[in-house]
1. A value of 48, 24, 20 was computed for semi-axes √(5λ) of the Cα gyration tensor in Å; which of P, Q is the source structure?
2. Out of P, Q, which has the highest value for distance in nm of label points 7 Å out along Cα→Cβ at positions 109 and 349?
3. Tell me which of P, Q gives 14 when you compute relative contact order in percent (Cα under 8 Å, 6 or more apart).
4. Name the one structure among P, Q that Cα extents along the principal axes in Å, for residues 221-340 alone of 50, 46, 23 was derived from.
5. Match the computed value -26000 of helix-only ellipticity at 222 nm (-39500 (n - 2.57) for each DSSP H run of 4 or more, over all residues; to 500) to one of the structures P, Q, and report its label.
Structure P
């Protein structure tokens, strides 16, 4: 009996120690909008410490003072700053690491501030650390470094009740077993991505209620996110999951439609009758189509879709800077075009362009659209962009394209160099120092 009690005692101690093992993550703010968890010990296929090599500009990591056996947590803070938190193994060794980086001109000299040590990496990333935790945040301008340092002190002082460990978002990411995974609020991402990521949200619900949960892998210059949307709110989550059932497996019919200079490409296979009500509940898509919808009955066109559909976000700021191509069940709406021509709002017009094809203009933007004899809808802001959506369909998808789309029901591709927004640039600034060169993000739902 005595031995049994000793064994139980040892097990309890070990359990408590393992539970407290994550306390080094306390500096991550509880209200973080996005988390990416990286387990270096589980990584394979790519350099398992590429994050540290890229961010800290180190070639060897065996004596850095950082514990590479523990999870690294990347995050977006409530105020939009980006950060990384990891476990400190030996504070003295890490100080030597920073001193070496200072000699190489990579970081500033280490300075003490309110019981913690700080340095600046590449003039834009602040490094702060304690005996237990290493916290890196940025990018930040020189004028903003003082305020950022004070914020980091507050984070480094947090206990388990104040930090990320007590949050639902951490509970979710902690349940995932992939070597690299992400849980992110939809509104933490560039605004162009919010509408497609929140398809299925109930009417009137805010995008901040929708989260994306995904496994993450890097192949070449592409970062893959394989997952799906969800919500902690039961009603919102049910609506999101019901919408997912509308998507059908993609064959990659329009794999060649997206060009390297395009910002975003969204690929799916749907029945328009079922899909339209979901789009009508999505504020982002309604805003996107509002200018066109004033003269063209886009709802009727969308309702006629039955098959693969691809939406391309071209690299311009106009809402009409999009191209939509899709397989149709019918073209009955062509009979309504004459009525559309007659009922255009003042200052806008619809004229014939070519056979079963038309040109809408309101003086500010143009939209060319039409139907092929085999019932494919095509469109774009110029004749060239509209025709390019169907020009390459005779070319079979490449092997890479087939692998990209195989088994998927929704694919969104993002070319980081062409996002062109402050948050988009911020994401790029964050990804490159951490993952090395990344030019494209791909989000997929199986």
Structure Q
């Protein structure tokens, strides 16, 4: 509403956005994705060439920049508007009320909500699977614990206990505190790699890639491979779009929940621009350091890539001073990102699967906490990274169609609100003009009476 005040400070707000929206993915792919693109670049580029290095950073910015946050912002803004300005229930079906009317509470709404819940559950479980794989790789690197399925399942079990303890304490305590701590820890790791690594190279990479990214944004957004049969775009860009879309119901709902009291302008700047810039900085530091290590022969990350994406980050630390300290910090960061992503998801899934407004009951949160852990475990047992990527694409398809309807619905409701505000402004202006005319007439009448007085 017009008189609402933000529930959280700007720092807490940004930390929760960042932890829920990117979290594990940035740590997992920060060094691995640029190296992968460098070794196996997009169509038409020679592997491990200077142009491949530039393209690897440009596409990392592209996959983790404005596009995913714009997807989150669309759902988040729609959820916030209908929930707080229209007294909605916090369900995806409420967003379609301007299009389907009262049917949003009937079977159509049920279908929409089920699709959103399925996409969210699979999307979150997939991301937690990525985190589990990298935590296991880090444990092997730091403590010599052999990576295996039992170890990965143990990681999920430990994380389950932690994120259930956090989610039962609510947004204002567990989730906020963990997010604030995690953002601080991420800043420490970022600063250490920046200082211990090739600082000048990192800043040069940041500025150069920003310009290249903005210059090629439209071309990259519309790029396909119809004539070559290359699968690079499908393996990377389309996979990422599917990932972001599958995450959109969860992240959008969570963003709406923590953004109460923000203006639309503040919301868009805070949700789209600020996290994108943070992501650009993260990839410049970790991706830039990884490319520097590979190109100038400090460590063979291309060989590490052959052992799995999850090993690249920890192998990169070997090219820097204090590799063990960096690895331990990264491990803690991964685990807390795991917890913050999961506890936020449990809260959102419990909210999306109930008709009542307000915080969902504890029993429902427990059910979803167990379900997410089980889905992540089953996907890892079924085939690891390949199974995770396949499930993301399947989960995203139905919600991609829903997003088009949400876009139309949000446009309609904001257009009606703008027209209403304009009519109110015009009415207020007419009332003010009439009052001014009356005051002028009264003053003139007073002067005339004074002039006629003897």
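1. Answer for the origin of the read-out: P.
2. P
3. Derived from P, not from the others.
4. Comparing all candidates, it corresponds to Q.
5. Q
Readers should treat all values here as calculations from the given coordinates under stated rules, not as data from a laboratory. What you see is a predicted model; the values in this text were computed from it and never measured. Cβ atoms are built from the backbone, for glycine too; each structure is taken alone.
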